[in-house]
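J.: The following blocks contain the structures, represented as structure tokens.
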Structure P
Amino acid sequence: MEIIHVSAECYPVAKVGGLGDVVGALPKYQNKLGHIAKVVMPAYDTRFMHENEFEVVYDGWGKLGFQDFTVRIFREKTNKLGFDLYLVHIANFTDRPQVYGYADDTERFLAFQIAILDWIAQWQHLPDVVHCHDHHTGLIPFMMSNCLRYRFLRAVPTVLTIHNAQYQGQFGWDKLNYIPAFDTWKSGQLDWKGSINPLAAAIKCSWRISTVSPSYLDEISFKANGLEDLLAQERGKSFGILNGIDNEVWNPAKDPMLSKKFTIKTVEKGKSANKDALCRVFNLDPTKPLFTFIGRLVGEKGADLLPDIFYNALHQSPGAINILVLGSGDPQVEGQLMHLKETFPDYYNAYIGYNEQLSHQIYAGADFLLMPSRVEPCGLNQLYALRYGTIPIVRRIGGLKDTVVDIGDGGFGICHDQTSVWDVGHAIGRAYEYFQDTKRIKEIRKMMMQIDHSWDKAAQEYIDLYQM
């Protein structure tokens, strides 16, 4: 089976969040099952583009309304990611350093999707399935089904994976002419509440829909930023498949980014060495329990509450715990988190930005990982934490509910029900009490590190979904 994954992100080429990790791993595991999975994404002006070898597989041009654009598609030569990687270069659109955040993102990703279909249209064969990820690729199922230029692609099945339904890519009807010609009486497939909505269009037009955890599939029926009714209508073709992690990348026994590698048998010495290294860099006390937050500093992650949560925890128990933050996002939250460094210089620190190596080091060295999310379709951070023997502290929502069982229920994490300063503060207090029981902490670490959250199972579930 030939599977074409289309995505705005793919680790290690370009990554903003969990989408990049998923698309960087799932195709590799599908190939291990004997299929041919490929990834197509924009050719951003990133380090990966400059440091690797590529060959040109397609030169062409496309049309976005009245604007012509040139297209060149590169293939990475060495198959170093475990699958064929294709990068779509569109001058003045994709060749920028950032993935998102430009005023013309609508035009950028529309041109990208049109370029992909123009390329596939001149193949001598058809792929078995086109797998689209989030709204940035959401118009592909509509165009394959309805645009006159791609009429012969109608028989190719399409799958949409919703990684986060909060982001939908809406734009106005004044840009309808960007989409290649189609029977305008089918415009309703593009519409949702008066706008062209790429995610809604993909939900309507894809042959199958998946979400990144079973619980998230249930949750978006009542919390999907306005798409609740549509998702309820399409529930019959929707499935929840829990994300996995790439055990080759996230393996403390082989991870080159760690100060000291470790296994289940050597977890105590390994975590201690990595914690010592972290504490030296960030001026923290390695004898204290180390709590951390890694991720985007945005409301859906509960990041707006972090300054108050951390202030209360550090103020109420002076010198009892350490806290370390790695992330970026809301400038106001960033400022508040940086200000805490002045208030608690010996027990708190923060790194504002993205640093892949530091994230690995923190997973390996921290004792507890905080995830007080308001929305968490799957969550990968808690899975990385489990793999590295770090106890997750999570809100019972989405994929967090599917993957973390509270210690009080015989599990290996600490769970709370609300994203609130009090709930998270209470969970931190519970964690501190557990940390005093050294024997139990050791048992929990070994238990969590044995849990298999690799992509093997999920990759097969996606194959089964395609075969429907």
Structure Q
Amino acid sequence: MKWNTLLYVLLLPFLTYGQSKTLTLKVSKDGHFFQTSDGQPFFWLGDTGWLLFTNLNESEVDHYLADRQHKGFNVIQVMLLPKLAAVNQKGDSALLKNNIAEPQKKYFDFVATVVDKAAAKGLYLALVPVWGSPVKEGKVSPAAAATYAHFLATRFHDKKNIIWLNGGDIKGSDSSAVWNAIGNTLHKEDSVHLMTFHPRGRAQSSDWFHHAAWLNFNMFQSGHQRYNQDTTKRKYGEDNFRYVQADYKRTPAKPVLDGEPSYESIPQGLHDPKEPYWSDKDVRRYAYWSVFAGGAGFTYGHNSVIQFHKAKEKGVYGVREVYTDALNAPGAGQMKYLKQLLLSRSYFDRVPDQSLLAKDTGTQHQRILATRGKTYAFYYTATGRSIPVQLGKIEAGYIKASWYDPRTGYTSRIGTFPNKGVKVFDPPGKEEEGNDWVLILDRS
């Protein structure tokens, strides 16, 4: 293991897991990254805990947040109102008579308690004001939405660990007046917190709102379909990096990330439990592809955890295990290694760069994605295929090459080579699904 990686692993409990406060988040000067208010890099590593406020009691919240803190997550995506009739485990209704213009104090007091618990663990809560379903059904007017957003801005203005996720699994063109009412009100009255839009599957916030004053960064939902299940015009299929590539080129520059890729342990296509289930190898591929393409972070999800499925409950989407077991799913434990890798090198100079590859980058799961900083380069292969490297792309006379294992976070040294010409690197093991590796080149 390289010394800088080893040092990060040793210090991580003190640098991240033990944080007792959070700082306000900002967009970096170049527009492509997040940073804290004191200028430090912030790599968004999110977990999807959509139904936390309605399905967990206070002790269960404590256990969940502690687990996610320990596993290196720093953002939790959660719905404030999964439906207008939302009720928490204490029996507190979120709204009076399901009227979004009349939020109830006890319910949102519990929300504030959870926000504070998260802050004490260095966690940010990305809050969806209201899920898309009741809005699309015409149950929320723009005026009522603005009243509700005013309440949220007032209630949570002083909480530094808040991010706003406007929308909620919906097209921005569905009830756009409501989404703009929420966005504009929060932007006017609570501009201290970053905000984006969580769209429906195979869509991105920039499809509708890239130039909206209230949208600070872009989010897309690459969704839960494999290649031959994608019926959209884009036909991106599992290639979630294509969303990043499209948004990375837009002006003005804004950070972009995959806010809902295929969840671990959910059926491919989402609804039919007879289909194969997505696994940790798929989650890793989505994560490294999107980040190496220029993403400012990544959000992980697990089928059981998104709904906090408990014993003897029916559940949805073919759920197969209780959430307390699913917290320890392989993919959940592996996500921190992506954050570890990105923070182990210079951060704000990183750019996506496919010219780092000398030949064809491959198709579908064989595709290789590459990214670099001034003195290093990373290459990701999801299948362990050989990597044809075009050397001379970073400033160095010689380069040191290493393999980084996305499953364990361990680094193994390959050797030192002149930084010129073309060199092919063959990853350990045979070429197959799940034998994914990151090739690291550092200035010697």
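Bear in mind that the values in this text are calculations on the coordinates, not laboratory data. It should be emphasised that the depicted structure is a prediction, and the values quoted were computed from it without experimental measurement. Cβ atoms are built from the backbone, for glycine too; each structure is taken alone.
J.: Which structure, out of P, Q, was P(r) over Cα pairs in 10 Å bins from 0, in percent, for residues 256-319 alone derived from, given a value of 18, 36, 33, 13?
T.: Of the structures listed, the value fits P.
J.: So FRET efficiency 1/(1 + (r/R0)^6) of positions 208 and 416 (r between Cβ atoms, R0 = 41 Å, to 0.05), computed for just one structure, reads 0.75; which one of P, Q is that?
T.: Label of the source structure: P.
J.: Okay, moving on. For FRET efficiency 1/(1 + (r/R0)^6) of positions 80 and 160 (r between Cβ atoms, R0 = 25 Å, to 0.05), which structure out of P, Q has the highest calculated value?
T.: If we compare FRET efficiency 1/(1 + (r/R0)^6) of positions 80 and 160 (r between Cβ atoms, R0 = 25 Å, to 0.05) over P, Q, the biggest value is for Q.
J.: Quick check on the output: 4, 22, 32, 26, 11, 4, 0, 0 is P(r) over Cα pairs in 10 Å bins from 0, in percent, derived from one of P, Q. Which one produced it?
T.: Value 4, 22, 32, 26, 11, 4, 0, 0 for P(r) over Cα pairs in 10 Å bins from 0, in percent corresponds to Q out of P, Q.
J.: While we're on this one: When you work out percent of Cα pairs over 13 Å apart, for residues 336-391 alone for each of the structures P, Q, which one comes out largest?
T.: P
J.: Which structure, out of P, Q, was mean count of other Cβ atoms within 10 Å over residues 64-71 calculated from, if the result is 14.0?
T.: Going through each structure in turn, the value belongs to P.
J.: I have 1.16 for Cα Rg over 2.2 N^0.38 Å, for residues 56-119 alone, calculated from one of the structures P, Q. Which structure is it?
T.: Going through each structure in turn, the value belongs to P.
J.: Something else: Suppose you compute helix-only ellipticity at 222 nm (-39500 (n - 2.57) for each DSSP H run of 4 or more, over all residues; to 500) for every structure in P, Q: which one lands on -10500?
T.: Only one of P, Q returns -10500 for helix-only ellipticity at 222 nm (-39500 (n - 2.57) for each DSSP H run of 4 or more, over all residues; to 500), namely P.
J.: Same structure, new question: Comparing Kirkwood radius over Cα pairs in Å, for residues 152-343 alone across structures P, Q, which is largest?
T.: Result for Kirkwood radius over Cα pairs in Å, for residues 152-343 alone over P, Q: largest is P.
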